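Chemist: There are structures below to look over.
What follows draws every value from the coordinates through simple rules; no lab data is involved. Only a predicted model underlies this, so the values are computations on that prediction, with no experimental measurement involved. Cβ atoms are built from the backbone, for glycine too; each structure is taken alone.
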Structure I
């Protein structure tokens, strides 16, 4: 039985760590670092440092894969560890290691950190290597590939974990309300109508649950609505917020009308309670990812999974890809083997033993036909739908250094509007103004 993935859902790092990385960028830009071999010798002994960002079962799986690689390549030693007490602590640890010159060759990183890591002037550019036919780079989702190329100039790593938001529904509540189950042709109007019928104040049952904590959970749930209406998070040059648009207003008005007019939305202040209430039969639908399925299996909830409802046939979702980021020590041998090991690690055969065995989504759609993935689907029904839904992850969340402040700005306003405070137009306008300050480097 798979464990709950350590990453659970993609997050943004707190401002203190972002500030630390930002302060280091100025000091590190232009520094050469390292001082190893400039000539590649594939037979030379090499030691790689790998920070996995994982714990418990996940860490054990990855340590086993490192040992296997060492057996296949006796000249390669991999010094593997979690790197920090938790995944969230890795950014701070990486920041300190850049300053001290003892940074790893490979590290797990949340996708939202990628532009900050590239700006550190410590990452390898592996654009040429991933274009090789044996990598199957296009087999990764578009969002994962974009996250690995945060500025479009360099490819700084391989996808490590992928996920997406899908629609999960409580079959028992749908049956009790006499409703047909959601399908992959549902529109958001279908969704709203069902949510109204599922809502029963006498039993404290709601049609839908949405986080109003103002965190990234609030924000990233909004992005598919924006994108499906043709909106964008940022301007094409990445310097201005673009969500304060007709598409943004239409998207937020829809959610506001469900919450305020229909009163069909449970507004969760905690980010986690809506999942618990869904599992317990008090919310009919949630939009969540693969990390939710283990909890539902444990609670014995009778659930189903489909893609997000669509707008004009567009069922776009949001993904939170994380990375195996590679770092440059100015050593040709270390760089070569860091790429080779990470390429091997993300090949389908190894990914089935890591992501698939652990209950995550496979990195590539080609893995869904494997016996290993089908076994997980039997244990966690709906996982196959979420894997297929990766094709609907067409946009990558922005990876600009100011994203966390942008996320806070719009997350706070979404939360306020859904609780009846202000209009969608005014809320998005205020959020955009604050986000623009942050993007210009002048935000609080």
Structure II
């Protein structure tokens, strides 16, 4: 594989659902067509990338392979804007006559789409697919709700620790091997270079903060009997929250500037040479190459609380699913296998830099593209995920976690009070989701 310059980040900040995910029962009417015609054309909706040309070429090759194997069946591919996908896909669920047969969707959407009755259960077909045996467990979980499979993983993305090699060498700082050492290194850089952030962090950077909770043994919520309860206020979660929010201050990243920063802001700061470290994704690589830090940085997995540990990561990615309303289920499943198969995922990595969801294909990518290695190591160490509940979309969009972080770093609330209030908001959302 030869990786071309990164043209677009994954189109949505997407989360891998839990291995034993459970969701509420569908709340819409049954849109299943009850048909499985063996001939006929298919319609596909895929996400429009910032520069869609390279992706479209990969898709065209996969479609050509499908059409060659299915004489008489043609595929119409439409690329839809990411920002308006929710309304468009929901409308398709409610109007089967205008719906596509196959869609690309973010894995944060899995539980909600299953609740809405829009996705077909393809458990049997996925289990019988030879290539599926090499799907990484986290990616497999991203299409799993209540033990059933609702699609095929398409690509995955994850974050790790970017650091300035020149600054670390100049100030004789060792590469951090624990989260405490990350904090210590950040303070050393800030003291030696007052104009820089030691590590750029953001009060609105939810998915950069999550590894701190998980590394300390905490988490967001636990599932029992089909419902979720927030664990943000638990002792171990509070320890992780404190470890992250302690990075805000005059000795690293001043709250007045950093409290409102999100993930893009922290990556931009690092790329512009304004920080000694940052938590960024494999999808942030091109931004660094285009920035002032080109040739002066390296990447390692974000460490855990003990040496030799990797902090559990938030992993994102997209999936491909078959709509329940399709009248050509078997053909649609075959097309999904072609689009999301090893050959297509390998080509998608070459074209876009999206990490494959197959362990063997991803290992090949890491062997040929050294920058990928720390991200693959992070994935291989195991990922921890947000709750596989339709409520997560509400929790995320209502900024429950950023509000909690910002209340703490501003001094308005301590960790205990802010985490309790956030946990209550999460529990209210879980209750309303059913």
Structure III
């Protein structure tokens, strides 16, 4: 059986896609789009702030394309040499089931709504606390759903960044803890489209000297704003329990799991998630017992455990019914919180006799504390003059990905341009 590319675009369609974007660039240059307006205070602005995340389908009709892109990504779900065959097969089989799940949470994922809100509100604060890099313009780039990375890049062009005009942009991962499967994949995708749209491959009119200068906020697992926002949401949820039993509530910090093949090659994600958990518990004063658990395993291969669902089941069966689930690796609600935790795990716990005592702490969503923290993190990054963290250029000990190597080389070279 012939293998075929599982992406929404086939391999044959890629040149046409590149031509489309190149033509769009040429049209933009022909109409002389001016750079983003800079106010009187912004000596180093304007600055594009690009929120990167996995994304999610906004409607049930988008689920198929979302899953097709997701299972085609070997950085996230490594299927080996059969990726191009197994990816589309799995996504096609799972689409009806996942469509029902999105229908159950209102017909689509709210992650785009929250990402656009968070980025917009952050930029308003950033204009005030970092006037020298103002104005700050918010953008969202999702890996598997609209707005895709290439769509975001075209919007940057339309707004006067790049395409021969230069400009400054920050790739701000909304995965607080770094993994090659998430942040790494998004950065690989950003690098790919930069190469296609801002190099000679995009057309003779493209001047690489006028390309966008990028830096990266690549991880922030123990940032004070993140920790405080989580802690406040946990404290609010604890108040729903009787005062006399509040100290006995067990906190279950739940993060998206990883295949053990990824963990064993040295991915930093488990350690960074654990660092977030410890920082939050330290802020809370270690008043409650806790465990770090992992959710959303896909497929039969070995994944990082213990699984969240199994842990809740085992605790409830033992009589430990007072449990709070905390989505510690997510910055907003999406299918893993609204369906997997709320409608599956908690529902099953109640069927086992939990009596409504298994709860979930609110996601960060529109938390003013969280958004203020994002702005302060971005301000400090811009003031540092650094391309990213010290970890950004370091590959996993077992990494064999040439794409990862080239991506890291590109971003590390950007530091000389900042």
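Chemist: Given a computed value of 2.6 for distance in nm of label points 7 Å out along Cα→Cβ at positions 203 and 403, which structure among I, II, III does it belong to?
Modeler: Of the structures listed, the value fits III.
Chemist: Say we calculate relative contact order in percent (Cα under 8 Å, 6 or more apart) for every structure; which of I, II, III gives the highest result?
Modeler: When relative contact order in percent (Cα under 8 Å, 6 or more apart) is calculated for I, II, III, structure II comes out on top.
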